[in-house]
Structure 1
Amino acid sequence: MKPKSTPSATDRELVALLGACCIFLALIEHMIPKPLPFLRLGLANLPILIALGVLNPRQLSAVVLLKILGQGLINGTLFSYVFLFSAAGSLSSAVVMFAVSRLPDRVVSFVGISISGGLASTVAQLGLAFLLVFGRSALYIAPVFLAVSLLTSIALGLIASSFCSRSRWYSRIAGAEGRRW
């Protein structure tokens, strides 16, 4: 998608809508019981995954920022070290998913993009856990977190792929410039 010099009202509305979807899904995920602290499904990443084909980097960054701040407010972690973990995971995931999404369609699918983003998020958070909180003990939780990340990333990639291939709304906003999956 070609970046525009000034975003239109429709662009701003799309960013706001996708940011609101991230916050809504973060709220839903917050209500799901967690077997381990910090273990999340990553539902709030679904709008970001969908946005990769229709937003430019600046707009995508705004959606990610809305997601990070919204999750911090919903989870009550905005001014804690947990917020740092969430922000690091979200930012690394978005950067990696954006980079991978720019590969040709025949090389990577939504599932591949989702897996790369999920693993980037998990590695960033495990790195922070190693450096700031748990030290070498973080290595004990790594296999569980990486396995959950892989499974949920596959599921989110399949959901995004199904949504984008069937949604008339997505087809309309993707238009000629958007990426077809």
Structure 2
Amino acid sequence: MYARRLIEVLGERADVILSRDAEAVIQFETGLGPEAFTAGARTVYRGDDMAAAPASGSHRFSALVVVPCSGTTVAKIASGIADNLVTRAAAVALKEHRTLLLVPRETPLSAVALENLLKLARLGVVVLPPAPGFYGKPKHIGDLVDFVVARILDLLGVDHDLGPRWSGPPEES
């Protein structure tokens, strides 16, 4: 749901890499097919298309967000394994010093996963666990999704109005 909402908000600014595993998860979790899920995106790349533009450092992109990011994908990125378009684009982002933002999928996190995430954070990767805040008094699941997507958009420098910002506790009368 985080990825779908991010695509919805970014619209034509979003290029999407859709892995084979993502297609199965999307169908199961959202009931949407790949076309409906990626509707509104500028470009959709197949995850196995290693000749696609994001596989090259000469392709201009300012940021890569992997949402959700499986533990396997975290491990591959941390180890420099670029065997699909997602991990190759992440390798490009690292080598070209572009913003790389990972939203880990698993919980709890094992020591191995934490070490991989720490290694990546030390390389400048932003790790954003999907942990919504409750100070906005969410009323629907969509409010919780928007909280996480808002943090992603903030890190990308994209203006939005997806929810309230923290302004401190209410003053007592």
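Distance in nm of label points 7 Å out along Cα→Cβ at positions 44 and 156 was computed and gave 1.1; which structure, 1, 2, did it come from?
Only one of 1, 2 returns 1.1 for distance in nm of label points 7 Å out along Cα→Cβ at positions 44 and 156, namely 1.
Suppose mean count of other Cβ atoms within 10 Å over residues 92-99 works out to 16.0; of 1, 2, which structure was it derived from?
Values: 1: 21.0; 2: 16.0.
The structure behind it is 2.
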Which of 1, 2 yields 0.65 for FRET efficiency 1/(1 + (r/R0)^6) of positions 52 and 148 (r between Cβ atoms, R0 = 30 Å, to 0.05), as computed? 2
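State the single structure among 1, 2 that was used to calculate helix-only ellipticity at 222 nm (-39500 (n - 2.57) for each DSSP H run of 4 or more, over all residues; to 500), giving -23000. The partial results should precede the final answer.
Working: 1: -23000; 2: -12500.
This value belongs to structure 1.
Taking P(r) over Cα pairs in 5 Å bins from 0, in percent, for residues 12-83 alone from the coordinates of each of 1, 2, which one would give 3, 18, 27, 23, 15, 9, 3, 0?
Values: 1: 3, 18, 27, 23, 15, 9, 3, 0; 2: 3, 13, 23, 29, 19, 10, 2, 0.
Going label by label, the one that fits is 1.
With relative contact order in percent (Cα under 8 Å, 6 or more apart) computed per structure, which member of 1, 2 shows the largest figure? Write out the running numbers ahead of the final one.
Details: 1: 24; 2: 19.
Evaluating relative contact order in percent (Cα under 8 Å, 6 or more apart) on every structure, the highest lands on 1.
Read-outs: derived from the displayed coordinates by stated rules, not from any lab. Quick caveat, the model's predicted, so the values are computed rather than measured. Cβ atoms are built from the backbone, for glycine too; each structure is taken alone.
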